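Enquirer: Have a look at these structures, which come just after this line.
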Structure P
């Protein structure tokens with residue numbers, strides 16, 4: 001068995017250089033940048049008012065000023081604010097030349113074209129100066145960042161109608177097991193529906209991959225070899241095989257891969273759940289053999305497959321986001337393997353992030369896992385006592 005960090009390093013090493021493509025901004029959310037994003041102008045591009053009120057000179061000797069015009073968003077006042085004058089201004093509008101303060105409307109009185117200052121304004125009051133947020137040419141997003149929904153406004157503001165991103169990896173998913181039936185079928189005795197393929201479809205899609213679900217293969221070595229060869233014929237970047245990776249009589253994934261000539265990089269990881277995870281290469285395709293139990297599939301996907309998908313797209317950070325939280329109860333690890341336990345997260349009245357246990361009965365308990373927010377890490381032979389601080393890896 002190899003440690004999880006070593007397995008992750010092997011996965012990163014075997015991923016090739018990312019390929020870039022250009023997409024419209026409407027398709028950019030969730031993609032990974034292949035270029036730096038630079039500001040093409042100062043932001044704001046002009047001195048901008050933060051308030052509805054009046055643009056004035058802060059050192060004007062007169063408290064009562066003649067209103068000479070107005071400045072609104074999209075239609076600024078092009079004249080000059082001279083001593084004894086003021087310009088009505090709206091939030092977001094350009095501050096006219098000569099003015100160096102904006103007095104909010106609540107601190108003024110207006111009558112017959114004259115505005116009276118009830119409070120003396122200060123220099124720079126309620127004004128965001130040109131370039132105060134960003135200067136032209138400044139890098140506002142970095143190559144390798146994931147483009148979140150909130151970042152779309154940044155791209156649009158600086159004229160990026162298209163953007164260069166990492167190409168989506170092509171991923172084929174192959175489930176194995178004679179007990180597997182389609183999700184549209186009613187399972188007979190000793191059968192189960194193919195939940196793993198749909199789970200992986202969702203996880204791969206969310207991580208940027210293009211998914212193809214292959215017809216599942218029964219527990220037969222020759223049939224599995226044909227199924228793998230057929231899947232590779234489509235030229236996927238990654239093939240995920242679920243089930244058949246243990247050492248019992250009907251687990252054929254590793255024998256099939258060996259007979260097909262695959263290079264196997266690892267086949268056992270010091271991990272619970274997910275010990276029998278396989279990582280290999282056959283031709284140009286990276287292959288992950290994941291355990292058949294749904295929770296093991298999810299955990300090993302998040303640790304290994306997700307890493308490969310993000311690295312293929314050029315992500316700076318490929319691992320799960322880490323954090324720390326307080327344990328609400330005792331958590332026990334395993335003697336010989338590191339544990340990544342599915343947990344929910346909450347908070348207490350002191351504002352602490354709290355680890356809340358799921359009723360987790362094992363790696364087939366997909367209902368409990370569906371409510372998990374994070375994986376709690378417990379090193380082999382360790383335990384986390386109630387009120388102790390535990391390391392977590394966020395799933396959402």
Structure Q
């Protein structure tokens with residue numbers, strides 16, 4: 001069953017005139033660059049977790065003198081306070097679950113907040129989590145003006161990394177089918193591991209005959225993927241009969257396809273289905289048609305009562321008991337797609353993704369299939385012209 005709807009509204013925030021999004025189990029945000037998708041996700045994080053965010057900033061000795069502009073520069077990144085306006089008809093505001101959120105009150109919220117964050121963000125800049133020493137950077141290693149979400153993401157992985165790579169504690173819960181897809185499309189014959197050289201920990205890829213590949217010789221796709229992989233492994237621990245304590249309820253991922261070959265994107269999408277099956281509420285921003293291909297398939301399958309085998313067939317996954325159970329749970333979930341329109345600076349709900357819809361924002365999936373369609377039309381016209389001669 002789908003979770004109760006949650007809704008976030010932003011007005012006059014940076015490039016956004018009005019963004020109104022009601023979240024499903026899986027929500028996908030699309031649109032051209034610089035239309036406010038990342039900004040929107042950061043405000044969603046703030047709406048869910050502003051108390052622990054404030055506590056973390058204070059714990060690391062950061063101060064903004066209770067000023068909204070100073071708080072935004074620390075949270076969104078240096079120079080970003082200008083996205084928030086306090087003037088006339090262009091005044092900025094945002095609303096969560098029908099309740100207006102007051103940014104000035106958040107900036108002044110210095111009382112201790114809850115340590116448990118409801119929302120885990122995997123940012124687009126995730127490769128910055130690596131230090132020059134090929135390990136994960138601590139929160140304090142970043143500049144004060146770097147966005148909170150990348151600093152918190154890197155720190156979280158750094159804290160969790162020792163346990164994730166400890167052979168006595170390691171508890172990755174990724175099933176055989178999912179790991180096989182990832183290994184085939186991203187890692188080849190190698191596995192991700194850690195070693196200590198000269199007292200310094202570093203991430204390595206270990207291959208046949210104990211061959212080691214340090215971070216600096218990895219492919220660009222592997223570098224982009226590993227921080228995402230580590231985050232997913234933490235979110236998907238091995239099942240031990242009880243749920244991990246204080247896990248987030250929401251997972252926000254910016255551009256999961258970044259740097260990846262189409263086969264690797266498909267493998268990542270299969271892992272994301274595991275997040276849905278385990279009960280996380282997932283929100284993605286993307287520029288990949290592969291993501292929307294999957295959402296479209298989920299919409300059609302759900303509408304027509306398709307068996308779980310058909311969902312697994314998309315990924316070429318065997319019909320094993322666990323995979324069938326996963327697919328069955330996913331087919332019960334609801335999905336939504338919102339288009340951030342650069343012209344109107346507003347969001348559009350295009351969840352049907354219906355190719356026969358007369359609205360071009362819907363039938364071209366927010367313009368993501370427009371170029372392919374245009375090429376097809378022109379090639380067809382060319383071939384027809386040659387045939388007529």
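Values in this text are rule-based calculations from the coordinates and carry no lab data. None of the values given here were measured: they were computed from a predicted structure. Cβ atoms are built from the backbone, for glycine too; each structure is taken alone.
Enquirer: Tell me which of P, Q gives 21.9 when you compute mean count of other Cβ atoms within 10 Å over residues 70-77. Numbers along the way, then the final one.
Expert: Working: P: 16.4; Q: 21.9.
The value was obtained from structure Q.
Enquirer: Follow-up question, since we're still on this one. Which of the displayed structures (P, Q) returns the greatest value of FRET efficiency 1/(1 + (r/R0)^6) of positions 22 and 46 (r between Cβ atoms, R0 = 35 Å, to 0.05) on calculation? Intermediate values should be presented prior to the final figure.
Expert: Numbers: P: 0.65; Q: 1.00.
Looking at the calculated values, the largest one is Q.
Enquirer: Suppose you compute mean count of other Cβ atoms within 10 Å over residues 222-229 for every structure in P, Q: which one lands on 17.4? Don't jump to the answer; show the numbers that get you there.
Expert: Numbers: P: 17.4; Q: 21.4.
It must be structure P, since only it matches.
Enquirer: Say we calculate relative contact order in percent (Cα under 8 Å, 6 or more apart) for every structure; which of P, Q gives the highest result?
Expert: On the way: P: 16; Q: 21.
For this comparison of relative contact order in percent (Cα under 8 Å, 6 or more apart), the top structure is Q.
Enquirer: Match the computed value -4500 of helix-only ellipticity at 222 nm (-39500 (n - 2.57) for each DSSP H run of 4 or more, over all residues; to 500) to one of the structures P, Q, and report its label.
Expert: Of the structures listed, the value fits P.
Enquirer: When semi-axes √(5λ) of the Cα gyration tensor in Å is computed for each of P, Q, which one produces 59, 25, 17? Kindly include the intermediate steps, with their values, before the conclusion.
Expert: On the way: P: 59, 25, 17; Q: 33, 31, 21.
It was calculated from structure P.
Enquirer: A value of 2.8 was derived for distance in nm of label points 7 Å out along Cα→Cβ at positions 198 and 334; which structure in P, Q was it taken from? Kindly include the intermediate steps, with their values, before the conclusion.
Expert: Values: P: 2.8; Q: 5.6.
Going label by label, the one that fits is P.
Enquirer: Another question, then. Of the structures labelled P, Q, one was used to calculate distance in nm of label points 7 Å out along Cα→Cβ at positions 38 and 214, giving 4.5. Name it.
Expert: Details: P: 4.5; Q: 3.0.
Attributed to the structure labelled P.
Enquirer: I've got another one for you. So if we calculate distance in nm of label points 7 Å out along Cα→Cβ at positions 14 and 110 for every structure here (P, Q), which label has the highest result?
Expert: Comparing P, Q by distance in nm of label points 7 Å out along Cα→Cβ at positions 14 and 110, the maximum is at P.
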